[in-house]
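Please go over the structures that come below.
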Structure 1
Amino acid sequence: MKATGSTADQHRKDVQRYQHLTGDVMPRIARDERRDWPIVNDHCFQRVVLDTICGGIWYDYLSRPAYKNLTARQARDAVVLCEAIVSGRADLGTLNEQSLRWRAEARRQQVQVPRLL
């Protein structure tokens, strides 16, 4: 179902807010205020937020680029999560660790098929 009117406007605003939070606000906070945060780069914040809202490695759930393919619900969830991280209501360290665990598990599950001559 295609979003219309104010629903489409809200979706667009949520995507823009997610991009602003992960691209500007969170990296600045990590550099200037929260030096205890385990990550500082925009793409790392995007990885953690997207993995968390998808419940696994985001690119297993979303086409690239992710921001263009977020549903309205995912965009809203991403904004809510970013704001919770910024305010300290969500633990960035724990979320980052979970994201990295999902990725380590995926690497372990990749089966290398031996080449037979």
Structure 2
Amino acid sequence: MKNSPIVPYLLIMAMGIAIIFFLSLDGAGKKQEAAKGDEGGAETTEVDGEALAKQSCIGCHGGDLAGQGTNPKIAGLDAEHIQDVVKNGQGAMPAGLLQDPAEIEAVAEYVSSLK
């Protein structure tokens, strides 16, 4: 009788199911540990507006945010205006490049502080 070509696939599937099963057992024990860790309150981390601006804005607005090509200068603009444009978009600027309100505020404060 010839070897069936499906046998290796069945063995791989059985090993995959076994791995998933044992990993889920390990994760179930850690679920309670994770829940206990969250009781201490959420840690607040300070958002670095400069780093986010360098990551998100420099590509289009230039290294000093003084404008590049058809993209306008944003350095020194009003923080509220910057937040509005980041949230809703304007012209070629797409909406939603940053989602977290704290990040949007930090970037707006940093960019508006530039001259």
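Using distance in nm of label points 7 Å out along Cα→Cβ at positions 21 and 77 as the calculated read-out, with 1.3 as its value, let me know the right label among 1, 2.
This value belongs to structure 1.
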Taking distance in nm of label points 7 Å out along Cα→Cβ at positions 61 and 93 as the quantity of interest, name the structure among 1, 2 where it is greatest. 1
Comparing Kirkwood radius over Cα pairs in Å, for residues 13-68 alone across structures 1, 2, the largest value goes to 2
When relative contact order in percent (Cα under 8 Å, 6 or more apart) is calculated for each of the structures 1, 2, which structure yields the highest value? 1
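If volume of the Cα convex hull per residue in Å³ is computed to be 195, which of 1, 2 is the source? Walk me through the numbers on the way to the answer.
Numbers: 1: 131; 2: 195.
Answer by label: 2.
Values quoted throughout were computed directly from the atomic coordinates according to the rules given, and no laboratory measurement underlies them. This structure is a prediction, so every number in the text was calculated from the model and none was measured. Cβ atoms are built from the backbone, for glycine too; each structure is taken alone.
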